[in-house]
Structure 1
Amino acid sequence: MSDATTRERMISTAMALFRREGYQATSWRRLVEQAGTPWGSAYHHFPGGKEQLAVAAIELGTAVVAKTVRRAFERNETIEDAVSWWYRKAAEALAADDYRGGCPLATITLEMAHASPAITKACEEAFAAWHVLLVGLLGDRDVEDADDIAAAIVNNLEGALLLSRIRRSPDPLERAARHVALVVRAA
């Protein structure tokens, strides 16, 4: 197994475990076992410890969501359809994970906000990156209030993911997509 593959597996495993179980509940031992990597890999690839791995997992989650958002806007002509597609994909992923997952940043953000400066900064940068991406995509479609619409899209998604997770239903995400469509049309 190459170093890059070992490191990448550790990061993707950390993202999944932090998403489902949180930062505090995820031990180094569990991470290494779930990733199927040698024990020495943890400190070899992440000499800064679990916090350094968490920052890398947040960066991966940021990239995964950004790729999904870009794909949504590439595949759909209207903003409403793009948002609906994105929220539908989020609902499908949540259901496939038996409603244990959701946003790759939400659980770690809620748990670690202000407990770790490095994790807090990574989460702030992640949400800011999604916002900037959406503002650009909306601007490309001549939306005047792109900044506010982008905030509404992310805010609605995060709340809907939380409610979908607890209700074990895609309904909150479906409703959120319809609400965002109304906001977009009003703008």
Structure 2
Amino acid sequence: MMQEIKITGNRVGVLIGKGGATKKELEAKTHTTITIDSKEGLVKVEGIEEDTVSLLRAVEIVNAINRGFSPERAFEMIEDEDLLLEVIDLAGMADNPRQLDRLRGRIIGKDGRAREQIEDMTDVEISVFGKTVALIGYPEQLKTARAAVDMLIEGVPHENVFAFLDRKKKEAKQDMISYYY
């Protein structure tokens, strides 16, 4: 089984790693063979017929690295199979480069504080890279983080978004308490 992914030129080096270390580690951990065409940015991931899950996981990790995550953050998805990658494409939401910059700026916030706050309140890793926002987290937390990012894209004031996240966090805590008692 084989799958091809096109990645941006400036992420090829990150995927390969120092002396090919990242690529080798990914291959070893997912039992796949990865071929990278540096000029075209084409990545071929080949896996064994019986193990489509490892192949798909390897593809997801390549996509995460391509979307701006460090290999260390992306590899967390190998350790924990419940972690998912979600990519939000901002290209269709902005009519021009300035508008795209504004959207990215709203999500990142001053000195990266908005992104950091969403990460802290949802336990989701966020990467704003190029024309996309990528999230790595568990399904429930992803849903909440995605809602927060969507609110920022729609222009909802930051304090309202953080109040929403705070409410969601309290609800989750309340659900945990009632689950155990």
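Given a value of 131 for volume of the Cα convex hull per residue in Å³, calculated from one of 1, 2, which structure does it belong to? Source structure: 2.
Once mean count of other Cβ atoms within 10 Å over residues 64-71 is computed for every structure in 1, 2, the highest value turns out to be that of 2. Comparison across structures 1, 2 (criterion: distance in nm of label points 7 Å out along Cα→Cβ at positions 144 and 168) gives the highest value for 1.
Out of 1, 2, which one gives -18000 for helix-only ellipticity at 222 nm (-39500 (n - 2.57) for each DSSP H run of 4 or more, over all residues; to 500) as computed from the coordinates? The structure behind it is 2.
Computing distance in nm of label points 7 Å out along Cα→Cβ at positions 24 and 104 across structures 1, 2 gives 3.4 for structure 2.
18.1 is what came out when mean count of other Cβ atoms within 10 Å over residues 48-55 was calculated for one structure; which of 1, 2 is it? Source structure: 1.
Between structures 1, 2, the calculation of relative contact order in percent (Cα under 8 Å, 6 or more apart) yields its largest number for 1.
A short reminder: the numbers here are calculations on the coordinates, not readings from a lab. Values in this document were obtained by computation on a predicted structure and should not be read as measured data. Cβ atoms are built from the backbone, for glycine too; each structure is taken alone.
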